[in-house]
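S.K.: Down below are the structures I want you to see.
Bear in mind these aren't lab numbers, they're just calculated from the coordinates by the rules spelled out. Note that this is a predicted model, so its numbers are computed, not measured. Cβ atoms are built from the backbone, for glycine too; each structure is taken alone.
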Structure P
Amino acid sequence: MKALVKYGYGKGETELRDVPVPEIGDEDLLIEIKAAGICGSDLAFDAGGHENLLNPPVVLGHEFSGIVAEAGKKVQVWKPGDRVVSENTGYVCGTCYSCSIADYLSCQSRLGLGYGMDGGFTDFVKISGDVLRRMPSCLFRIPDSMSFEEAAILDPCCNAYKAVVQESNFLPGQDIAVFGVGPLGLFSIQVGRAAGAANIIAVGLSRDTKRFDIAGKLGATHIVRGDTEDVVEIVKQITAGEGAPLVIDCAGVAAAEKQAIEIVRVGGQIVKIGYDENPLGFSLDPIMDKSVSIKGHFGYDYVSWKNTIKLVNKGLIDLKAMISHELPLSEWKKGFALAREQKSIKVILRPGVS
């Protein structure tokens, strides 16, 4: 079968290769991939580095959905034909503190499908009995009303759900500011709308014109161009001088973090999703003066997935609107370029389609 393999740590050491179909044991599952989404981390892996996460040679792709093609004879919960979406965990130790409280994504021994273990940019992926036993919620059933393409991008949507709802003390009727209008930002806007936010302020850059249009359709009540407009003054006007009770930082850069601290309400919260390895370059004293809390956020959990799937099934979150391109796996370079050049929202790759 064809698979998109990251064969080294270097830049561009990624290619389409012929690899064998995984063999499964009595407790394993074999998933036939129907759709897989391109994530920003896939672009980062292709760009090189990430020795702490990558385990090359490895099949990329951690946002994927499909059907159970084969089930080991000892598997009881799943059967061939079941429509499933992966939470993308391939291995957890099951014994550390994080695993003991079901915070599996924080397990220091965790291996993710699509970077630590073979993932979904191919025809078939193996789900080991080991992870099925230690983490039964590594797979979820796809509702009949949801397409494989939509299910494949539940991962970032669940990420946004946990950031907005589970990591904060947000109450319906409060205002939310979201920095960044990439996929995580747009999903955060949708979750904020579903959660009952009064005002949802999307902050991006002037070049984000098309994404601003989508942000408005998905629930943003105000659009602010952070590079040409006075973010602090505009947020003050929108919130009657109070500031935003909750700020979701999907951008990660120091400039956004500084503005987030300036616009958050006294006693408010900032949930940081976006990464940036550069130093901040400014004082954090204002977070003490305003009694602000900054919460580092990563990933999702069982509650995130269960509730997000329900919201999508009820029509309160629109996954289809997030899919801008669908391409065969053979056109992965085009898909990566669209995502890297920000000419897309979410790109879906489909194996076995010419």
Structure Q
Amino acid sequence: MSTAIKIPILDLKPAYEELRAELDAAYRRVMESGWVLLGKELEAFEAEYAASIGVKHCVGVANGLEAMQMILMARGIGAGDEVIVPSHGYIATWLAVTHSGARPIPCEPDPTSYNLDPERIAALLSSRTKAILPINLYGQPADFTAINTVAAKHGLFVLEDAAQSHGARWHSRAAGALGHAAGVSFYPSKNLGALADAGAVTTNDAGLAEQVLHLRNYGSMVRYQNEVIGLNSRLSELQAAFLRVKLPHLPAWNARRGALARIYSERLRGVGDLALPGEQPGANHVWHLFVVRTARREALKAHLAAHGIGTQIHYPTPPHLSRAYAPAGWKRGDFPLAEKYAAEVLSLPIGPHHTPAQIGEVCESVREFFARG
């Protein structure tokens, strides 16, 4: 008989309990309006989110993948072009490039942050390179100072995957405002999560924002007048209303995550072969995930499950070894850091509604595992 999970990796119910009155009011407001797409709730959220990160434009779309895809489409990046992407991270980033018609070019991670290593970009450039697409992985911004310097030198577009970094900062600038444009996901598990798929494009480029406005709605701004070949990728009024409720709570929720991350860092330092995550100089980490590494990952995962503690592997298969990219011809050994991390990473519970006592219990269980030898 399996052990019941008492400390889940993710539980969306406590957030609803905390904001029940506000979320229920938002639901009623939308339902009573009779307007479910491209209305006032979306316009208000777009303005509020843009203001929160210090950009001029936010365009709500259906999800983060399509946000990145439409940015590339708006820039005219497609067939025959190459986009540098992280070798370590979720496959959605690669899929956005592929759906645009371009080819993803994997770049290995920095061993200390797991983000795309700017020092490796130059060796990957070719006459076909048009953009760099870093992920702010696990809640920590990539080194955009170095990335933007390389991009400016070679005339490249910088598209930020800000799906995991709501509220994070790189020096004085907010995630979502670090490149020329950003694709944002509001998937329910994110630091700022809707209650279904949702996403946005953020940018200071008025022309790009205008193009995305067309692309998200079948290539049309006026009904039945289609200027370009677009998508059906709209952030609904209901999800926009829910996100408006949650947005003011994001700083406090991120602060709770940070406090829990400090507990992990203090109590798990020097335990076994655990490699703990760190905060890079200049980065404000918002701890979307707390990811450790160990060569004994599977055994540790099983031990924690037996003690009622949920964990997850982000991400078990590097994109270059997925069946989806088999036609590209990449093989095991091509990107050894990505493969090593995929074999060792384990995400421990962390969220604004986990308690210090729960995180302490996770730490004790981890320490017990390694004390057994």
Structure R
Amino acid sequence: MDNPFKKFFSSGNLFGGGGSDSAVGIDIGSSSIKVVEIKKKNGKAVLETYGAIALGPYADLDNGRVTNLPAEKIVEALKEVLKQSGVTTPSVALSVPVQSSLIFTIDLPAQVKQSELASIIPTEARKYIPVPITEVSLDWFVLPKKEASFEEANNPDLASLPADKTEVLVVAIQNDAVSKYRSLVSQCSLEAGFFEIEIFSSIRANFEHELSPVLLMDFGASHTKLSIVEFGSVRGFHIINRGGADITDAISKSLSIPYSKAEEMKKEFGLFGSPAEKSLSDIIKIHTDYIFSETNNVLLGYEKKYNRTISKVILTGGGSLLKGLPETASNNFRAEVKIGNPFSKIGAPAFLGKVLETTGPEFAIALGLALRKLQ
């Protein structure tokens, strides 16, 4: 997916950059940092190296724990993962977490001219942004109108959006967050090629040419992020404040075991359950049921607004590797469910095939950033 936003984040242009023969994507998450370096060889993107480092130990916590590290600790961890993975390209692309941004749609009268958007959208956006408008950077993209089906053309009641409305996707990013990431890059003696909100990177890494509405579920450590995408455009976005770390914490407390042991059990058995701990799957299921229930509410709202149903659900993020999750998702949605395989978009040694397929969802954001930089 090409990012439609052109105003933000690079040397004078936040979403600029690209065209290099090598690219590095860096995803600084709440529990780990992931990096991917790719190069263009014979017109094809190929994997050069990749790596990850847990942030928990930098806060004297277990691996997998959600952290809120000071800048100097993040710099220390970033330098270490770059060194361990052998990254050589100094110009990098970084993701901006959705917690530092707002993504929403607004409906405007169809007669509004393109030249008027710059004055209208900031005024409308104030209704959605809980901080002064001067503290954020705004960008927007007019969503393409879907061609009416035969049934919709002959029955206006079925139309997904009134013909007299123009839908605009708006993004607001905290200026402080951008400054913070610029500083991190500078302290690591790197150059920031561009920044991008993480969901756009993840979509680019996970999507092919999907024609029907698709839901991307990104299972992170602290949040689960839902992106509804149609014809390459984000039509809806929602954050569920529950993630993989919450599940591990619940296992730890319920079974009175250390967090590290709980994380180990979660990864080994997942929703399939442990012969030794019959209640393990039930503990996990409480959280996955909540996430899927919230997701179904989001999908219901989307289907009511647009009169369109989701055709496919793509699972990504480290939490999507939970055993039994795809099967549980299939039971919750009336749609095809698949786990994303971002590394399938690039060339890599055959012997790494299985490893990359298994770990791919964790590196989707970092890879999506790098792919854009090569464009």
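S.K.: Quick check on the output: 61, 49, 46 is Cα extents along the principal axes in Å, derived from one of P, Q, R. Which one produced it?
M.R.: Structure R accounts for this read-out.
S.K.: While we're on this one: Where does the value 1.0 come from, among P, Q, R, when distance in nm of label points 7 Å out along Cα→Cβ at positions 230 and 262 is the thing being computed?
M.R.: Here the read-out was taken from P.
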